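Below you'll find the structures, each written out as structure tokens.
Quick note: the coordinates plus some simple rules give every number you see, no bench work behind them. What you see is a predicted model, and the numbers here were worked out from it, not measured in a lab. Cβ atoms are built from the backbone, for glycine too; each structure is taken alone.
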Structure P
């Protein structure tokens, strides 16, 4: 498959926009059904569809591939659970901005887990992003609301997922890693849903639920996971980070147009600072410091 850099960048841009747009749609859906019920149906459908697409890959399945995919799936399940709970407690645009901080956390987790050095620009970007986070949350004093705190945990978990994915994609079949992850998330959601809610059957099938389900399964899950994994081979990490800053921006725009969400000028400035922090950490020359 021959893909130009511009084509890859364009597809990654669609990924970022699809993630941003679905925040508000998911928020609508989980006002009517429990969080784990929505996650079960989203990733259950995604697993079934991907399992069919990946039928030629199953013969390559090994224990090591299975273990790696299960670990990635547990990171992903926990991240999506915290993110979806966050959406029940705060604005979808706020959740999107905070989720974007996963780029900031990656170098520090890499230092902790793999002893990689941290650049001075990563440190500077983290400081700028934290200031932006404080302004975005609209707090009159230092502190985070529960919805923002859940989303902050989600961002850390997504960072761990990205770090371990980077290690595993060099060793194992990418299609199987993605497919099995969907199955793990669906299974974990089933267990948690039955344990906490007693059922994973939606109480109703409203337009909000169906629209959110279809859009997340097709665009924010199957397409997004496949495209991110495949297209990053044809572009640079720096450009990918720049493109993905469109996720919180598209979430803020769609949240305003679709759900009538309004951020104050100070909150918008805070969101902008968070994006600046991400770009400082990812795009400026990486002069390493000893940590």
Structure Q
């Protein structure tokens, strides 16, 4: 077993072993990097071979329960989303509510050889998420009750976004991932194989995810790659989004106070050049560019 000072709870490991079979033994525990909300591990067993993912959330955090609810709503998303296997939502086995989900065969890749093709796949995958609608959205929270509220808006674009708030809240609702960035997507042999980290799933406008992912692509690459992503998304849904600058500005305004805390997201995945100063610099340049585009 992998040695670590911070392993999953014994109860969660026993749940994985039980799911695998009466003779199963835990073979390996691997911490998965790239996220900050939950501690996440891949668990492999032997006799028989079985793989699952344990996600442990902070004490009293509702993320585990919400993630399970969203994953049931997605029903696998054609293989692109994990399926819930169990867990300890009340935190009975440890201090941490725990979600136990299936493993998606792939790894994050934020340093692609072909950024344009990579961005196209990101756009097409998001269109499938937003295609989940109707009655299946019932019971999900609204983005406006959390990350998407006006109270989250800061920085030079906040006032402009507030002045157009009626347009934002009046947009049709879809299922939003709420943290759709390149580190929450996994790949195998150059193909996108899954979308992970569904603890923030909610009802909200398409632009909530689109602006957020475009911001990530600008931080990683540039506006051109963000535009490739948007074009692929629009081609997939068969219509133009319209007013991307507003959605971009919304993402910038709600990330203004936190962008320099994202170093632990990027560094373990190969972008150690994106330190606090560099993230802030690129974020500020993008905000200035959007201000120029605002009528």
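Observations on the model:
- For Cα extents along the principal axes in Å computed as 45, 42, 35, the structure of P, Q it came from: P
- Look at relative contact order in percent (Cα under 8 Å, 6 or more apart) for each of P, Q: the largest one is in P.
- Which entry (P, Q) yields the derived value -24000 for helix-only ellipticity at 222 nm (-39500 (n - 2.57) for each DSSP H run of 4 or more, over all residues; to 500): P
- At a computed 3.2 (distance in nm of label points 7 Å out along Cα→Cβ at positions 155 and 187), which of P, Q: P
- Which of P, Q yields 3.8 [distance in nm of label points 7 Å out along Cα→Cβ at positions 195 and 235, calculated]: P
- Computed 2.6 for distance in nm of label points 7 Å out along Cα→Cβ at positions 27 and 283 - originating structure among P, Q: P
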